[in-house]
Structure formats: C-alpha cells, structure tokens
Structure P
Amino acid sequence: MTQDTQMPSWGVVSTVDEPAPLVAAFVAHHLAAGAREVHVFCDRPNPEAEALLADVDGAHVHQSGEDGWERGWRKKRPARHQGRQKYNATRILNETKLDWLVHCDADEYVRVERPLEWELEKTGPQKAWIRFEVDERCYLDAAPGATIFEGAFRRKWDGFEKEGLLFYGTRKRFLNRGVGGHIAGKPIVRSGHGYAIGVHFPLSHWDSKVNDLPYRPSYNARLLHFDGLTPLHYILKMLRRATTKVKGEPVPYVGPRTAQFSAAADFADDPEGLRDLWWQVQGLRDYEAAELEEHGLLTRPDVPIVGEVNALFGDKVDLSPAAFDRALIMHEADLIGRLDETFGFDPTPLMSA
C-alpha cells in the first residue's frame with residue numbers, strides 16, 4: 001500500500017510464540033496494510049522466523065527480555081505472558097517515532113476499508129486511542145481448507161444471553177456473546193504521551209489497571225481473529241491454558257473461555273472428543289451460518305493474507321493446514337511432551353492431512 005509521508009504513521013507490535021509461517025504472515029499482512037514498522041518480540045528463540053524476516057524492510061525482530069527487563073519490577077521476566085506483552089508493547093510505544101501503535105497478537109489481523117492513515121488523520125487530539133472491534137473466524141466445513149486463513153467471521157451478538165441457547169443449544173456454554181474468544185477488541189494508541197499498553201487497552205501510566213483514557217471504536221477498521229489456525233492449534237492453545245499455573249490472582253478469563261479449557265482437559269486423551277470440542281466452539285452448520293449472516297452477525301470478507309505472504313516471501317512460506325501442523329508439532333514439542341505425561345495426549349490424530 002502506498003504511504004503518504006504527510007499522513008500520520010502507524011505500526012504494530014506483538015509478542016509472539018508461534019510457528020514461523022504465522023509470524024511471517026502477520027508481518028506480511030500488516031506491512032501490506034500500510035504499517036511503517038512491525039515489531040515482533042519472540043517470547044522464546046525462533047530461528048526460522050528470524051531468518052525469514054531478516055531482510056524484510058519494516059520488520060523488526062526482538063527477543064523478550066533483550067533489554068534485561070530494565071523497566072520492570074526487580075528487572076525480572078514477568079511470569080505471565082500478559083505481563084510480557086504489556087512490557088514489550090509499552091517499550092516500543094515509548095521508543096517509537098511513529099505516531100500510532102497497534103498492539104495485537106500474531107493470530108489477529110487489522111482489516112481496513114480505507115487506508116488507516118485516513119482515519120487517524122481525522123481523529124482529534126482528545127482521543128488517546130481507537131478500539132478495533134473483533135470479527136472471529138469460524139468454520140463452515142469440518143474438513144480443512146486449502147490454507148489456514150479460510151472461513152467466515154462471526155461478530156458479537158448483543159442478544160446472545162436471551163437467544164443463544166435456542167440457537168446453539170448446549171454449545172452456548174462455550175460462547176461469549178456468540179464468539180469463542182474475546183470481544184474486548186485491541187487498541188491503536190497515540191505515542192509520545194507516556195502511556196502503557198495493556199492487552200486490550202492502553203493505560204494512562206504503568207501502574208494503572210483501569211480503562212481511563214478517552215477513545216472511540218474505529219469506523220474504518222476491524223480485527224480479524226483466527227483463534228486457532230487449525231483444530232490442533234486451537235486444542236493446544238486450550239490445553240496450555242488449562243495446565244498453566246502462575247502465582248498470584250488468576251487471569252480473569254470469562255466463564256465460556258474457562259469452560260473451553262476445562263473441556264479440553266477432560267477430553268485430552270480422546271482425539272474424537274477434542275475434535276468435537278473444536279467443532280462445537282468454532283463450527284457452524286449451513287443453516288446457522290445463513291441465519292447469522294441474515295442478521296449481520298456473520299461476514300465473508302475478502303482476506304488477502306495468502307497473497308500478501310506470497311508477494312513478500314514467494315514459496316518460502318507454506319500456509320497449508322498440513323504444513324502448519326507439522327511446524328506446530330516441532331514448535332510445541334515441549335508442551336506436547338508435558339501434555340502426554342499429564343494426560344496421555346497424542347496430537348497425531350488431530351493433525352491436518
């Protein structure tokens with residue numbers, strides 16, 4: 001996308017712990033969308049991703065903790081990944097010369113109707129940030145598509161508490177306002193004001209815990225959330241959450257999300273049960289998709305990510321579900337080993353063919 005140097009500049013920051021193809025796709029998409037810089041912090045070493053991005057203009061690869069956590073409490077690595085996300089995003093917000101910075105995850109992609117600079121130019125100085133609402137990918141077929149970025153997208157359903165049980169039946173327990181993941185959105189934040197960036201919204205200062213900065217929802221951009229790029233990816237994400245223990249107060253996940261974690265743990269040694277859980281959370285029958293679409297709760301946007309990746313990396317990146325799952329098995333070998341010891345978990349039956 002052509003950039004106007006007179007317009008506000010923006011970039012993206014993310015803390016990533018994903019297979020290299022997903023990291024490459026995240027960078028390729030946001031550069032194509034107009035980001036001047038994309039900063040990715042590898043939460044653990046990822047040599048393949050680093051090699052792919054080494055010569056990409058605008059891509060900046062960091063390691064979590066490369067500065068010794070010098071801005072943090074006791075200069076220690078935060079135990080929670082949310083704390084590391086906050087630290088890394090805030091560091092870039094404080095260091096960048098860009099006008100605005102997006103903070104989102106490697107499975108979240110900003111989709112714009114018009115160049116984002118256009119909306120930023122029209123945003124008055126009284127607004128500290130803009131919120132991108134979420135569209136969450138869902139599946140219309142239980143068989144994998146040609147790439148990991150296929151499917152349709154659900155939006156939050158304001159009448160879900162009253163009507164969701166009739167529509168989804170017992171699957172309702174896994175859904176929050178009609179989606180399986182978060183509905184809080186993600187921020188794009190003004191730089192140069194000393195703000196910190198939390199997971200879903202910025203903070204007026206590092207120790208704040210409240211959403212106390214003026215903002216508005218975007219009328220031009222939304223966030224495409226791929227909550228699990230394959231069924232195996234989704235299941236590993238749920239099992240990681242189910243088995244992660246840290247000191248202090250628990251992370252306040254909503255009830256439907258914790259229900260997913262618990263169900264994944266309950267079926268961890270049952271591949272058919274795990275695949276059924278994935279479909280209950282993320283799958284839609286044809287008539288369900290049609291009704292949601294009729295009410296504006298399902299969209300089928302053009303998603304150019306695969307073309308953007310091909311344009312930047314050629315044949316170096318394979319985005320087929322089978323290739324992604326093979327990369328995922330290697331990337332998550334330690335996690336899979338722990339899950340095998342704990343539950344007897346075997347990822348092989350869940351892998352895409």
Structure Q
Amino acid sequence: MKNIKKIIKYIGVIIISILLLVLFRPTWTSNIKGDNSISVLEQVKINGTKQQIMIRGRDQNNPVIIYVHGGPSVSEIPYAKYEDLLEKDFTVVNYDQRGSGKSYHFNEDYSNLTADVLVEDLLELTDYISKRFGKEKVILIGHSYGTYLGTMAAYKAPEKYEAYIGIGQVSNMQESEIDNLNYTISEAKKAGNTEDVKYLEGIAEKIHAGESVAPRGYVGKYGGATRLINMSDGDILLSREYNLLDFIRYNNGVAKTQAQLVKEIFDKPLPMIVTKLELPFYFVMGKYDAMTSYNAAKNYFDVMEADKKEFISFEQSAHYPLFEEKEKFYRWMCDTFK
C-alpha cells in the first residue's frame with residue numbers, strides 16, 4: 001500500500017511538473033543570420049499597456065512592414081513561418097493587439113475596447129517602429145479585421161505610411177456575410193451535404209438581417225478560409241512564440257473582446273467611414289475568400305478614391321493569399337516596393 005501511495009505521489013509530481021513546463025516554457029523566435037539582421041520577440045509599452053511585438057528581417061535597412069492581424073483578437077504571430085520569404089527583403093513587424101494573445105493581461109478590463117482604441121494603439125506603434133528603424137514611412141498591411149483598423153489608420157495619418165495593403169479586406173459587413181453564406185450553401189450543395197444545406201438555409205434570415213455571421217466552421221469546411229494550407233490551434237500550441245499560458249490568453253481575448261468588436265463592424269461599416277485615402281492603397285484578395293467577401297471588397301474598392309489604387313486577385317487562395325500563395329505575394333511585394 002505504501003509503495004502504491006509513493007507511486008501515485010511521484011506520478012502527481014511528474015504531471016504537475018510537465019504542466020508547469022508547458023504553461024511557462026520560454027518563448028522565442030528563431031534566429032536570422034546576418035550582421036544587420038533582427039529577430040526579436042518582446043513586450044513594449046504602447047498607448048498605456050504592454051503589447052507583444054515580433055520583429056524579423058535579414059537587413060534592418062530594408063523597408064519596414066507593420067502587419068495588423070485579424071480576428072478580431074486572433075493573433076497571427078504563430079503563423080510567421082509563412083513570412084520567411086518576406087523577411088529576405090523587408091523587416092516585418094507583427095504585434096498582438098491590445099487584449100489579444102500575448103498582449104492579453106488578466107488584470108486589465110477590456111469591456112469598453114473599441115476599434116478607435118486599437119487604431120490609436122496602431123498609430124503609436126507606428127511612431128515607435130519608425131523611430132526605432134529610422135524610417136520616415138513604413139508599409140502598412142492589414143489582414144481581415146486588421147484591415148478595418150489599417151484602413152482607418154491610413155485615413156487618419158497617411159503621412160506615416162508609404163502605402164496601405166488590405167488583405168482579405170473588410171467592407172460592408174452585412175453584404176459580405178450574405179455573400180459568404182451564399183458561397184458556403186453553394187459549396188455544400190455541390191458536395192451533396194443536405195444536412196449542412198438545411199442548417200445554413202435555416203440561419204439565413206439572421207444573416208440577411210445583419211444579426212449574425214456565416215458560421216466560420218462551415219466556411220472553413222468548404223474552402224472559404226484556406227485551400228492550399230491547413231491552419232489550426234495546433235499551429236499556435238506548437239509554435240516557438242507561444243506557450244500554453246499564451247494560448248489561454250489567446251482564448252480569453254477572443255472570448256472577452258471578439259463579439260463587441262464584430263458588432264462594431266456591423267454598426268459602423270467601413271464604407272461609411274472611409275471613402276478616400278491620401279496614399280497609395282492595394283486590396284489583395286483570394287478568389288475563394290468567404291471570410292471577407294471578394295465581391296464586397298471589390299465593390300468597396302470601386303468607390304474608394306485615391307491617386308493610386310490597385311485590386312490584386314490571387315486565383316488559388318481563399319482568406320490567406322499571403323500565406324497560401326506566399327511566393328506570388330513575395331514577388332508582388334518586391335516588384336511594388338523594391
């Protein structure tokens with residue numbers, strides 16, 4: 001009996017030790033070789049709160065990109081492996097937005113978090129990065145919800161940016177979600193999944209009324225999120241940059257802030273806020289995107305005014321063309337900005 005108790009005690013100690021190791025294991029970003037390279041993962045204080053940034057590039061003299069992740073509240077630092085080509089010719093700055101991922105703090109109140117606050121964060125981060133690298137201007141890339149923030153930042157402070165690039169561009173949310181639903185129903189019908197069709201048609205009224213979004217699980221199932229790569233929570237848990245505690249922060253951020261930020265996009269559609277930009281802008285859209293509708297983005301692009309604008313289609317991609325067709329995106333970035 002004593003031996004059994006000892007064994008149980010040892011097993012308990014081992015389990016707790018493993019849990020603590022997984023929870024608090026050190027996080028880092030892989031090293032980039034080169035005399036003037038940079039590869040750092042660190043916290044900086046931005047607009048009154050600590051926010052996590054990751055900066056990677058082969059040569060710090062290269063043009064600087066600030067990448068604004070989507071969601072809302074869905075960090076993309078764990079997916080930086082898809083940016084390896086960009087790092088050859090650009091210095092790429094990823095950051096976890098306030099209340100997201102590694103920038104989520106258990107002792108902070110996010111109940112009143114708004115896009116305006118996140119835009120102010122972005123503008124202050126831009127100043128910090130520009131000063132750090134001695135750049136008069138940087139390139140601003142927004143992805144998905146990050147385009148909602150990026151478009152407004154570019155509108156408020158065009159002097160800070162060489163150009164704005166919207167990937168998976170947010171437009172009129174209600175129009176976009178109707179498109180996304182129709183796409184998903186069409187693909188479900190093609191696959192002969194009558195139960196999925198029945199469910200999706202059953203929620204159509206709410207989506208048409210602007211009370212809900214096309215369910216992302218179904219969108220992903222039918223190729224409206226990614227087509228050429230697989231992305232999952234496993235990528236987050238297995239990344240060097242995140243440990244289990246960060247994953248808990250990530251999920252808390254989604255639970256605490258996503259609903260209110262999504263509601264804001266419905267209540268304040270981007271085409272009602274920004275119709276002109278005083279800098280070059282580009283919309284980069286995957287043909288099969290059913291997270292932010294390709295057609296709705298094109299409609300928004302057509303009414304937007306700017307001295308220079310361009311709509312770029314990626315024919316094999318869905319919502320992540322910069323990851324799914326990263327070679328093509330890299331070549332386009334070099335041709336446009338190098």
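Values in this text are rule-based calculations from the coordinates and carry no lab data. Computed from a prediction, not measured in an experiment: that's the story for all the values here. Cβ atoms are built from the backbone, for glycine too; each structure is taken alone.
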Report task. For percent of Cα pairs over 40 Å apart, find whichever of P, Q sits highest and give me its label. Result -> Q
Query raised in the report: Out of P, Q, which structure matches 1.00 when FRET efficiency 1/(1 + (r/R0)^6) of positions 180 and 204 (r between Cβ atoms, R0 = 30 Å, to 0.05) is calculated?
Result: Q
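If helix-only ellipticity at 222 nm (-39500 (n - 2.57) for each DSSP H run of 4 or more, over all residues; to 500) is calculated from each of P, Q, which structure is the one that comes out at -11000? Before the final figure, lay out the partial values.
Details: P: -11000; Q: -14000.
Going label by label, the one that fits is P.
To test your reading of the models, identify which of P, Q gives 26.8 for mean count of other Cβ atoms within 10 Å over residues 140-147 when calculated.
Values: P: 13.4; Q: 26.8.
Clearly, the read-out refers to Q.
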